[in-house]
1. Just checking, which of I, II has the largest value of FRET efficiency 1/(1 + (r/R0)^6) of positions 22 and 158 (r between Cβ atoms, R0 = 35 Å, to 0.05)?
2. Match the computed value 54 of percent of Cα pairs over 33 Å apart to one of the structures I, II, and report its label.
3. By the measure mean count of other Cβ atoms within 10 Å over residues 102-109, tell me the structure among I, II with the highest figure.
4. -25000 is what came out when helix-only ellipticity at 222 nm (-39500 (n - 2.57) for each DSSP H run of 4 or more, over all residues; to 500) was calculated for one structure; which of I, II is it?
5. Quick one: FRET efficiency 1/(1 + (r/R0)^6) of positions 86 and 358 (r between Cβ atoms, R0 = 41 Å, to 0.05) came out at 0.00 when computed from one of I, II, so which one is it?
6. Where is relative contact order in percent (Cα under 8 Å, 6 or more apart) largest, in which of I, II?
7. Taking mean projected area of the Cα convex hull in nm², for residues 174-325 alone for each of I, II, which is largest?
8. Comparing I, II, where is distance in nm of label points 7 Å out along Cα→Cβ at positions 142 and 350 highest?
Structure I
Amino acid sequence: MKTLCITGSVQSRLDPFAENLGKAGASAARPTTRDQEMTIAAWHRKVLATQKDHASVPSTSAPGHVWEQLVGEIFLANHNQPLWYWADTGSTLLLDFWFNFDPNTFFLLLHTSPHEALMDAIEHGADTLEVLQNALDDWYQRTRQMLRFHLRHPTRSILLDSNDALGQPDAYIDVLAQRWQLPLETIEIEQTWQNDPHHLTFYLVDKVLQNQPQALALHHEVQASLFLINDSKAPASKPELGDVVSDYLEARRLLQAGQADNDTLRQTLKAAQSQLADSNLALQDRQVQLANLETDHRHLQAQSEQYLQELSEIRSGLENSDQENRLLLEQLRHTLENLEKLAQEDRHKSQQLTELNVERNTLLSQIDLFAKEKTALAAVHDEQARLANERKTQIDTLSKEKAGLVAARDA
């Protein structure tokens, strides 16, 4: 397993060359197996974030045991790859650490001129002299670190001009393969790199750098140590005044067009702001309506909760009523059974009463008959009594007559 550390002062120069290496057969660094977010780029960010002042931290400093353990896991995740690489400007501040960490790591140092570094900073948003000065200081620190490292370790590092390397990717990849016996394929890579700086920007940056002799001196010193496929490299030519003026006029035209567009945009913005004000008023009305609706909603919700409570109580009452109804139904069933028994008894008693009435009527008929017989017997008795009285009277009369006769006889 061999590893390539691609580093330099400008990230936008590292990525295209790393992409060309990938086309030639090298593999990009994989993250750790236990944490897919712990990539080599994330490792650099985290390590450098712990070092508040990069300028005060020498490249030979070790990041610490925990960080060494993490990067060991990254190397372990890539150990099955014949050749893998990473491209990160942060490595310029940790070159000695990487050199001592793994003897099979080789260093591809891509140099960028101070002009190009400042133009890259402008392209990425630098808009004050202070920001440009910070970008130049950063370029100076990283470039000095790379030059010193290369001079100490020329066998494991190569210092290339980024424009030259990106302009001839096939040739430089062949050089790397032969220099360190790297398993890279010899293929024809389409040349897509174009270094066409804006003349006016270059002119202004050059004027700024004329007051930075230290940066220019370092740039010239690096040029003396660059590996070049062609022994002599034509120095970067400064733009002609006519090109600068043309760029200025074009920039002025674009500025005026932009100002016209800005005027149109201002009018559009004013109209939009007016619409926005109207919309805000409408929104306020909607918010008031919404507040009222929310109040109504809360009231309705309170009523709903009250109704739900009442419904719950009603349901509870219904459950109790249902239980009572079941008890009442059971009692009704028993009552019906008792009524049925009583009805049966009533029918039986009615039948008995009918029979008794029949017997009573029979007895009454007999009583009437007996009464008639009694009346007849009474009449017979009265007749007999009358006859008896008459006979008694007759007897008394006869007795008197007899007594008179006896008295008359005795006399």
Structure II
Amino acid sequence: MIWSLWFFFALTFPYDYIIAYVDDDIILYSEFQKNYLLIKKSFPTSDTLILKDSLLHNLINTKIITKEAEKETISLKEKELEEVLKERLAKLKENPSFNEQLFEEFKEFFKNNLRQELLIQKLLAKKNLLNITITPLELKNFYEATKDSLAKMPAICELAHIFLPVLPKKEKEEEAQRKITEIYEILLRGGDFEEICKSFSEDKKTKELGGYLGEFFIDSLPEEFRKAIEKLKVNEYSLPFRSQYGYHIVKKLGEDKKKVKIAHILIKVSLSKEDTLETKKLLLKIRERALKGEDFSRLVKEYSYDLETKEKGGYLGEFVIELLSSPFREVCEKLDSGDISEPVLSPEGFHLIKILKKKKERLLSFSEIQDDLRNFLYQKKLKEIIDDYLKKLKENYFIKINS
């Protein structure tokens, strides 16, 4: 049976191969590599060998759990899985450092792991192996032993901003407009997008790649890019449009559900030192008006170039201070609730940052964290039971890993 399966996959996927057997089931390199690349993207600093070993054994465990569930006629309805997934996601979103785009990329892997987690809990429950108890004394002792790490609430800032890109002189703007219009006309006359990009684009990182920017979740793209491509069909290109980086023509290379592959031609608008000083001077005047009592949200609507936050009073969100990038981290460390920063420069332009709310780092009390600690201890004991159960199960299976 194993060898007939191997022959089938060898014919179907000539560039694929088997990396492990679990009885008459197999794990293909393509399956392993797909998961590995996803995890590596999320945890780029992780040790490669440890990560690969952990992933392979996780895939083996998945096969075993699925087989055992079938033997015990245990099933998991999709609705049940989706409900638990929804609960977990709501919990994750409570964390200020939660990254929704990263979760979307990781969602299928997360969902598959959750499926196995729920299946194995059903297996353990059927075999009466889920009798986990945590006493009040055990919980209190655990808090005292771990409070300096587990009970530490990091410093948090809630932020709003007014954003101004450094804008060029009128003649520089008009020169860039003329260039992008000429390029667009060449495209209309049948010019090859990739070749034109290599000849004219001013994006050094992508011009030799034919302007290829990559694959993105549509919702994660800047608003001006979303608007430019929303009505395009695959292989069509947009009208020229302005962003903070200059003028673009974007080509839609591919589309898959919520994702899109795009390339662009960029003509930059050259800036002078005088342009930078004038932008900073304007923001200083805006800051002065805000400090004198003018409504910050109204000033955002009047001046900010950040289309994502302009209609929300410049609201950026709540962030763990130590995880913020510069210059936002330095501003949060220095200022207090209600303060408005001096103009600060980021790679995108100048910002006036308002600290809406600031919470200092502190230790959570036992009463505040006891439910989380109880869950932590429960999961720790559950993992020990699962590890022991899987170790015994593996004795009943033929498992071979190809080196």
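Each reported figure results from applying straightforward, stated rules to the coordinates on display, with no laboratory input. The structure presented is a predicted model; accordingly, all values stated were derived computationally and were not measured. Cβ atoms are built from the backbone, for glycine too; each structure is taken alone.
1. For this comparison of FRET efficiency 1/(1 + (r/R0)^6) of positions 22 and 158 (r between Cβ atoms, R0 = 35 Å, to 0.05), the top structure is I.
2. II
3. Max of mean count of other Cβ atoms within 10 Å over residues 102-109: I.
4. So the calculation was done on I.
5. Value 0.00 for FRET efficiency 1/(1 + (r/R0)^6) of positions 86 and 358 (r between Cβ atoms, R0 = 41 Å, to 0.05) corresponds to I out of I, II.
6. By relative contact order in percent (Cα under 8 Å, 6 or more apart), the leading structure of I, II is II.
7. Answer by largest value of mean projected area of the Cα convex hull in nm², for residues 174-325 alone: I.
8. Once distance in nm of label points 7 Å out along Cα→Cβ at positions 142 and 350 is worked out for each structure, I has the highest.
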